[in-house]
Structure I
Amino acid sequence: MLDVLQSGTSAAAASAAGAPGGDKRKRERRNGLLFVSPWLLGLLLFYIGPMIATLVMSFTDYHYVSDTGAGGHFVGLANWSKLLNDPTVAHSAVVTLKFALLFVPVSVLLPLGLAYLMTARGLWARGFFRAAFFLPSTVPGVSALFVWSSFLNGENGWLNRMLGAIGIPGPDWSGDTTWVLPGYALIATWGVGNAMLIFISALNGVPRELYEAATIDGAGPWYLFRHVTLPMISPMTFYNLVLTLVALGQYFIVPFVLTNGSGDPDGSAMFYTMYFYKQTFQFYDAGYGSALAWLLFAAITAATALLFWSQRFWVHYEYEVKS
């Protein structure tokens, strides 16, 4: 009986002693939620709420003009059935995938190569070159596109003039279906400065001891790059790949401005995002446009999930302990 009373007294004392700590944790949790509440409210009102609304809208025949305030009529899976049988959807998806084969190397490999050069020992005026490669990414996109449209002009553009000076006939970058996407890939080089700075930071963070140890063992420059540099900067490579994937899903301004929204020549620049824009904001078919938007969201989510799954095979963290 005495043991029971003593154990009960000990438990009560422990509970009383832990009460202030528990109150402190509750207070900290409450204050934390209070501080992030504006962000949570914005997330709910401007992101999650509209997403749910467009999902509901994808099952209706809502049109901005004819159904103002009515909300449209429920049509079930009609929009989704139309989407799967729409040849322009497949065509625009193929155009986007073709461009991805050019856009991803330009957005990842090119800034990596520039960063590798910017961190080379003995480089003259390193700060100047870093600023020169980064500053173009700060120029507003639409303004830069007017410069690029002149630069890639098939008749008297600056690029074709430079090619002609060395005896190479320049192609029609904006009028030839074969060269439209490579031309857009050239425009993508304008914004590699941000990714370059990220890679420079990653390269500067690689421990010098690893290079010294590998060099003592007889490793050459290629071996050092392949087996030391790339594994050590793989987290930043993964990060830039995710950003590139998201940017590809939002690729719209360049083809829209350069083709005035037509996707010409012969639909070779009709990206998926442009077709979504035409259906939603030119034809005012918000129900079908919502279905197109959710298909794009599902595709980007699946690709991002696949990329995150793949990181276990090639992304190496310095202090990671694997079981």
Structure II
Amino acid sequence: MNSILPSHSAFVSGARPVSPRISVVMVVYQTGEALTESIRHVLAEPLVDEFVIVDNGSPAEEAERLRALGLAEPRVVLRQGHGNIGFARGANLGAETARGDYIVFLNPDANLQSGCVKALVAAFEGQPVPAVVGARVMNTDGTEQRGGRRGEITPITTLLSFGHLTARFKGLSKFEIHREHEATPDAPIPMPTISGACFALRREDFDLLGGFDEGYFLHVEDIDLCWRARQAGGEVLFQPAAQVVHLGHTSLEHPLKVEFHKGVGLSRYFIKRADTVQRYAIAVLLAPAILLMSLVRPAFNPRLRK
């Protein structure tokens, strides 16, 4: 699953830190103005020893700013020039470049809050290998964001979630996978699925899992990683003390293209994890409906149209 480093992907770095403990990996592609603020928050965190930015294809002006940052800031290591290789492959490239004992994966439109990195790392104490620790993902108004902590994601729960049917019909509430409305726990708790906006693994967790499945181009690779960690006898944890503000929907890419990749990724995930003929048949039969609902979501969600 791990990628072979593209021979045409260039390192840009001032002076790489010696023996980093904590590395942040950020995959960048057509992010827009949110990127500057996200980078500022990472560099303001003293526990971050190394900051690996994988540029999958920024506009010329932004790409030049990233190169200048890579040369001026000792903690920044930039991979650039390889083109848009997708998020999963870009994240693997970043992790292979990073040298920290802990790797924090952070979206380029997410802002680390005070104590977030410390809390993520602390949650690994006493945990098995592999373990995945997810942050509490917040909206700008201070509320917890939808999707930060989720139950088991299946074809049925996905269709009901996309249609918001669990909220409309009380009898379907048991199929609700989103748990942001539940009480905030006082300590890290097991959670089937956490958000890919901000989460961490130890180096040994990443290596045991083989990194991200590069069959996913954009979206669902985080869901897949959580599932594989649990399948391997590991643990997925939601760490409420680690907070990150996630803007979301800042990409300059057309929303239909983004949602298309999400629909394809979900369909692939359900087919991949089907362990019986019946579940495989259900996954295949529901794949067109999942893709269609992904594509029509922007029509009903103004934030997705931005």
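We did not get these values from a lab; they are worked out from the coordinates using the rules stated. As the structure is a computational prediction, the values presented were derived from the model and not from experiment. Cβ atoms are built from the backbone, for glycine too; each structure is taken alone.
Suppose FRET efficiency 1/(1 + (r/R0)^6) of positions 29 and 261 (r between Cβ atoms, R0 = 35 Å, to 0.05) works out to 0.10; of I, II, which structure was it derived from? Label of the originating structure: I. If you line up I, II by FRET efficiency 1/(1 + (r/R0)^6) of positions 181 and 269 (r between Cβ atoms, R0 = 30 Å, to 0.05), the top spot, with the largest value, goes to I. For mean count of other Cβ atoms within 10 Å over residues 45-52, the calculated result is 11.1, so let me know which of I, II that is. It traces back to I.
Have a look at I, II and say which one yields -11500 for helix-only ellipticity at 222 nm (-39500 (n - 2.57) for each DSSP H run of 4 or more, over all residues; to 500), as calculated. The structure behind it is II.
For which of I, II does Cα extents along the principal axes in Å, calculated from the coordinates, equal 102, 74, 33? The structure behind it is I. Here distance in nm of label points 7 Å out along Cα→Cβ at positions 93 and 205 has been calculated and equals 2.4, so which of I, II was it run on? The structure behind it is II.
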